[in-house]
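Chemist: Multiple structures are listed underneath, in structure tokens.
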Structure P
Amino acid sequence: MRPVKILLIMLLSGLLEVGGGYGVWLWMKGNATLSMGVFGMTGLALYGVVAAFEPLPFGRAYAAYGGVFVLLSILFAMKIDGFRPDRWDVLGAGVIGLGVLILLFGPGRP
């Protein structure tokens, strides 16, 4: 059950950070209202709260989360912003995904 909890917290944290960052991005670029910016800032603040529930040690949690952030950023951009990754984006994301799995579930991990 612990690996599922770890991944769910990382997924929720990632969605709050990427979604919140996107809201701020839109507002700062003039493509959205201040309310979108506030919505984004709220998501970013909640990201910090949710991430604190991670049962892993801080260093490992944030190292692995960095990779999760990259993967979610690409998926989010594809779904929301119409981004189309090229083969190098896909290769890089695959390498990063493998790194996340090693950090989280390699020998001696939960």
Structure Q
Amino acid sequence: MLRLVLHYGIHFLVPLLIVWGFYKGYRLQALLILWAGILIDLDHLWAVPIFDPNRCSIGFHPLHEYWAIAIYFLLLLPKATRIFGLALLLHIFADQVDCWLLFLQTK
């Protein structure tokens, strides 16, 4: 249950905190972009099975690979793409927390 709450809390509640603190001029647009970061989970459609609660997404799915994560960090550099990089990295962070908790659960 903790995994579920933290994972989806990071996906959906943390963006609310971010836009509240940093995107005062266009909160709704920023929130929708941050929430849209979850769209990288479309790469799960190529996995068999599509959803496995005991699988770590990081390093497994194409848009969760380390080369992709490096690109997401690069998106933080230009101001024009910063919020997209933030959205994608926030998603990766949520998945990484889930992986850590999965690892601790198996110990």
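The numbers here are math on the coordinates, done by the rules we state, and not lab data. Here the structure is a predicted model, which means the values were calculated and not measured. Cβ atoms are built from the backbone, for glycine too; each structure is taken alone.
Chemist: With Rg/Rh (Cα atoms, Kirkwood Rh) coming out at 1.02, pick the structure among P, Q it was computed from. Working shown, then result.
Modeler: Values: P: 1.02; Q: 0.99.
It was calculated from structure P.
Chemist: Could you tell me which structure in P, Q was used to calculate relative contact order in percent (Cα under 8 Å, 6 or more apart) as 27? Don't skip to the end; give the middle numbers.
Modeler: On the way: P: 27; Q: 35.
The correct label is P.
Chemist: I've got another one for you. For distance in nm of label points 7 Å out along Cα→Cβ at positions 6 and 78, find whichever of P, Q sits highest and give me its label.
Modeler: On the way: P: 2.4; Q: 3.5.
Going through P, Q one by one, distance in nm of label points 7 Å out along Cα→Cβ at positions 6 and 78 is largest in Q.
Chemist: Okay, next question. P, Q: which one has helix-only ellipticity at 222 nm (-39500 (n - 2.57) for each DSSP H run of 4 or more, over all residues; to 500), as calculated, at -28000?
Modeler: On the way: P: -28000; Q: -19000.
Attributed to the structure labelled P.
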